[in-house]
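J.: The following blocks contain the structures, represented as structure tokens.
FYI, it's all coordinate maths here, none of it is from the lab. Note that this is a predicted model, so its numbers are computed, not measured. Cβ atoms are built from the backbone, for glycine too; each structure is taken alone.
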Structure I
Amino acid sequence: MDRAASGAWLRPPPLAEGAHVRVIGPSSPFDVPAFEQGIAWLRRRYRVTYSPSITDRHRYLAGDDARRRSELEQALDEPGIDAVVAARGGYGAMRILAGIAPGRVAAKPRWLVGFSDLTAVHALWARARVASVHGAMVASLGGADDTARAAWVHLLEGGLPEPLEGLTAIAPGAAEGVLLGGNLALLSAMTGTPLAPPLDGAILFLEDVGEAPYRIDRMLTQLALSGALTRVAGIALGSFHRCPPGPDGACVEDVLRENLGGLGIPVVSGVPAGHHEGALPMLLGVRVRLDAGRRAVTFLHEPVAARPDPA
């Protein structure tokens, strides 16, 4: 039985000092000095390469679609790359993913690191059943503190996260499944398209930033109407940063409880991951146990390790 049919997931080989990190810009343009600061930090430990055209700009994108897609495809296919790390998020990754087969990710498993707009690329890794890291990107790593950097390196060099404890229970129960998800806006935008991740039986992680409560309501309603929320085993909510109450007094916490509390599955909030400062990196594509009674999410075991890429 092949891996896709068996439901097995791969975790790419852990990085080591001198590992080859390819940096890509699949979304919006970025602050170049911040990018260069992040590159300098990465180069203290890893071999880092990127395209000279990564600083291109096309309207609100880091270069046109052809540039960004070619850059991603090279990062997927070139032998010897150990991790693919985004420069920043923003917008644009969905525009370049159509027709890229998950098999290309599975053929040469390497880490993907990013969040926000990179949720769309994480979904490609998920369709290939390859683990990835929802975590800080290059333009923010340069200014990150030592604790955040250490957590980033820990995951990429083979560690599992500590249990997430002291969460808030929104709906009772316990469930196990593969942790998948990311940014709510991106997940709702991918719903009903071939880009959507395989959420059946998953523990769904959700976070967002800068959205009004009614917009959060609309995105969750879209996921519910698509049937996605009836297929997941549980939901773990990260930060909903800079999502203030609307003029009508509605707050995002009430919207989350109203939309998710009656699904008949365990739901917790307070996962310290998302767009806020000091957010923890999260492993996606690994099995976790969500226990609302214990107010915790525990990472259970390592997926099967992939063989290193031939150089």
Structure II
Amino acid sequence: MVELIVYGIVLGSIISLGAIGLTLVYGIIRFANFAHGDLMSAGAYIALFMVTGLLAWIGVPDGSFGPLSFGWRMLIAFPVSMLAVAGVAILLDRILYQKLRKKKSGPVIFAMSSLGAAFILRMLILIFWGADSLFYRPGMMRPAYALPLGVKIRPDQVFILVLVFGLIGALHLFLQKTKMGKAMRATADNMELALVSGINTERIIIWTWGIGGALAAAGGILYGIDVLLHPYMGWNFLIPLFAATILGTIGNMYGALVGGLVIGIAQQVSTAFLLPTYKPAVAFIIMIIILLIRPKGIFGGSSR
């Protein structure tokens, strides 16, 4: 059971990255983005293209960093993929969502348009990579570290935890210490007041989409490193992402972190009693219970 909790923390940290991006977008734009999970898939597959295609073609060596299962190619592909998906998210906003905002479209129109964007991203992945499950480095499985209480954790999973909390810490400093971060928080509190105060809200929206897309890409790549890649991974993440966002209070970055960890642990622990295929149902049940008991989430309100 302790081992399942540890694995749940690893899974929950990945969910948290996606949930933080999702909650940032909702907090500022008031928009539930159903394409967010597929942005995670896009990040994972762009990294796959670079690791097994582009970087291999130009001759970048593919050794491993110590006990980790990846080397220089992944180190290069990771930030590039984050930037690429940030660009995709911004492009979707400029092409689609900005026009809907100008028309003052309702929430249902936004939701349906993002669902359409999700299908497009997924079909592109299927066209270029097919429907098979893929790995960054097939057959590369490093020995696990043996911890007390019979827990075994792979070096890649330790790397995932360190990187996730490093990214979240960097985002915290950005939002708290930088001028742009403070402007984003002001816009999230009241966009009309921020606009009157001289804040360029369109620029804030671009930054929000960029950060959300980059975090989604990071989550997708880390999941690919930990498990595998398949075209529907982002779709399968969608319910856990929304469950984590709702659990931690919509618009609250730190709540999304806590919510992601809770959902991840609950899903992994449930495998001791249920088949792994029921894990998404566990997240859905938690989401329904929270909506019934505390509709605003466990923090009861946004604290930006």
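J.: Going by FRET efficiency 1/(1 + (r/R0)^6) of positions 144 and 160 (r between Cβ atoms, R0 = 25 Å, to 0.05), which of structures I, II comes out largest?
T.: II
J.: Distance in nm of label points 7 Å out along Cα→Cβ at positions 32 and 168 computed as 4.3: which structure among I, II?
T.: I
J.: Okay, moving on. Taking Rg/Rh (Cα atoms, Kirkwood Rh) from the coordinates of each of I, II, which one would give 0.94?
T.: Computing Rg/Rh (Cα atoms, Kirkwood Rh) on every structure in I, II gives 0.94 only for I.
J.: One of I, II was used to compute FRET efficiency 1/(1 + (r/R0)^6) of positions 8 and 264 (r between Cβ atoms, R0 = 25 Å, to 0.05), and the result was 1.00. Which label is that?
T.: Numbers: I: 0.35; II: 1.00.
The structure behind it is II.
J.: If you don't mind, there's one more thing I want to ask. State the single structure among I, II that was used to calculate helix-only ellipticity at 222 nm (-39500 (n - 2.57) for each DSSP H run of 4 or more, over all residues; to 500), giving -8000.
T.: I
J.: With relative contact order in percent (Cα under 8 Å, 6 or more apart) computed per structure, which member of I, II shows the largest figure?
T.: Top value of relative contact order in percent (Cα under 8 Å, 6 or more apart), among I, II, belongs to structure II.
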